[in-house]
Structure P
Amino acid sequence: MTNEIEFKKYLIDEQGTSDATANAYVADVKEYETYIQKHGKGIFDSRQEDIKAFLNDLKREGKRGSTVNRKMVSVRKYFEFLRIKGRITKNPAFNVKVPKVEYKVPEYLSIEQIVHLLDEPDESDLGKRDKAMLELLYACGLKASELAALNIQDLDLRIGFVSCHGDNTKARIIPMGQHARKAMLVYMKDVRGKLVGAKEDLGALFLNYAGERITRQGIWKIVKYYGQKTGISDDLSPQIIRNSFAAHMIKNGADLKSLQELLGNEDITTTKLFIALSKARIMDVYDKTHPRA
């Protein structure tokens, strides 16, 4: 890809884009460049019609609207970068309309199901660890990779906060609530030291039975196990618990901007997946309170 390193540097340094998102933009532009080269052109020869044809092909391939939308944004950003740097005089993607994305509510659990799930782990050492993990996942809306990456120093049990640095996003401080704090206190006091055993303590917050940092895959297996054990779902995932955190926050009045910050979403578009819930809550309030509803 032409100017790949310079484009990525522009995204990160001048646009404030995370490393992971910048890599996604670069990959999308490479895909477009391959497409236009197959049609006998170079990327600098691009016209509005070429970009529209690229998007139409993606839609014909069955790509989701959100995916097509992101690739359009990537290509537009790249041509704007070239224009700013003086390599082209006009951005050919400037007036190309992005496909309208219909936001669907992600899968999530009811509050009753969450309570059932969080009450399931037993009083064994691993049960206490699992209880702490599940409570923290739900209390803070963490991804499995973020939970796995936590260290002891990221935890403030005195005040009840966790500092999350995962997935190349900027660090965010998230309150954990009394239930998660209680479960974490039990885990730290009664269990973690036993799991470390005679091994060198490297500071990972959650450990597996061998005393090593638990992996993202390990967390997925644990969550799936409790989903099956409770009968809630055979395919329960940490993402569904994260979705439940967001859904319940929205239903109880959280605004999208605050939720975006708690989830660590770089772009509010991701958080807007829950917009249907927000609208439903507004309609519910209206129906219950307006005298002429």
Structure Q
Amino acid sequence: MRIDSILQERRTLSFEVFPPKQEHDEDLSGIKKTLTALTAVSPDFVSVTYGAGGHNRPRALDIAEIVISLEMTPLSHLTAVGYTKEDTKRVTGALSELGVENVLALRGDVPAEMKFPQDPWVDFRYALDLAEFIAPKRFCLGGAAYPEKHPESPDSAWDVEIMSRKERMGVRFFITQLFFDNDVFFKFRDACRGAGVRAPIIAGIMPIFKAQQIRRIVEISGCSVPAKLEAILDRYAGDDAAMENAGSDYAASQIVELWNGGVDGVHLYTMNKSRQVLDIVARSGLRSAKN
């Protein structure tokens, strides 16, 4: 089903998974078990990412096929970095044959040694270029949004302008980068609506299971850490079980506040952890697991 059609009917709950390393899950039985568990709360869609520069693309396609086999709606990531126009035609053709109707058009991580233009990244420099190329296809296109500014943008207003251009090019919904301060999201959403962006903006939520892991993610993404969360990270840094419990409460509280604030949808970055994510959904009260 097309995600834009789902969003016309209701607000969404969705998840993101990624291809596990070959040596950890060679036959993908592990990720299938994770996805099967996630069906308990009937997610509206499941996004499937892959590694930087196109790494793990074939396994990502296999996972999308598993999502379909479990009667869920897949959202396949597609990046500008790592793809030529011919690559994109082949991949979108394979996705279409598989029955995938939704694509998240992203720039992707740029290798440190790469300077544009340089093969094989000569065809698409930005996600906007990729979206323009595949917009005429029969996919429902999603795009990324950055509540706290893309690291390479001059300011947040520029990010909103890019979103507006993407929307005019055919992007039908946006999923945000992770954030831990809901006020940041609400201000960003207001700025988008004030600038004329009308596409649904789905909030991306990163659960907190280990303090060290989150600190690395924060360092890479540049997102802010509110004082309340900083205190949690400091208090439970040495106790993984307590950190998981406190982090799950924090994520659930974020979701509840966002939902009460009229968010278009919530997208949980699962890190392939079904038990913990289902616990967060239960704590938030959004869905009850099917028996």
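What follows draws every value from the coordinates through simple rules; no lab data is involved. Note that the coordinates shown come from a computational prediction; the quantities given were computed from them, not determined experimentally. Cβ atoms are built from the backbone, for glycine too; each structure is taken alone.
Things worth noting here:
- For Rg/Rh (Cα atoms, Kirkwood Rh), for residues 8-127 alone computed as 1.00, the structure of P, Q it came from: Q
- Structure responsible for 136, with volume of the Cα convex hull per residue in Å³ calculated and labels P, Q on offer: Q
- Value 2.2, calculated as distance in nm of label points 7 Å out along Cα→Cβ at positions 24 and 208, assigned to which of P, Q: Q
- With helix-only ellipticity at 222 nm (-39500 (n - 2.57) for each DSSP H run of 4 or more, over all residues; to 500) derived as -14000, matching label from P, Q: Q
- Structure responsible for 0.35, with FRET efficiency 1/(1 + (r/R0)^6) of positions 48 and 240 (r between Cβ atoms, R0 = 25 Å, to 0.05) calculated and labels P, Q on offer: Q
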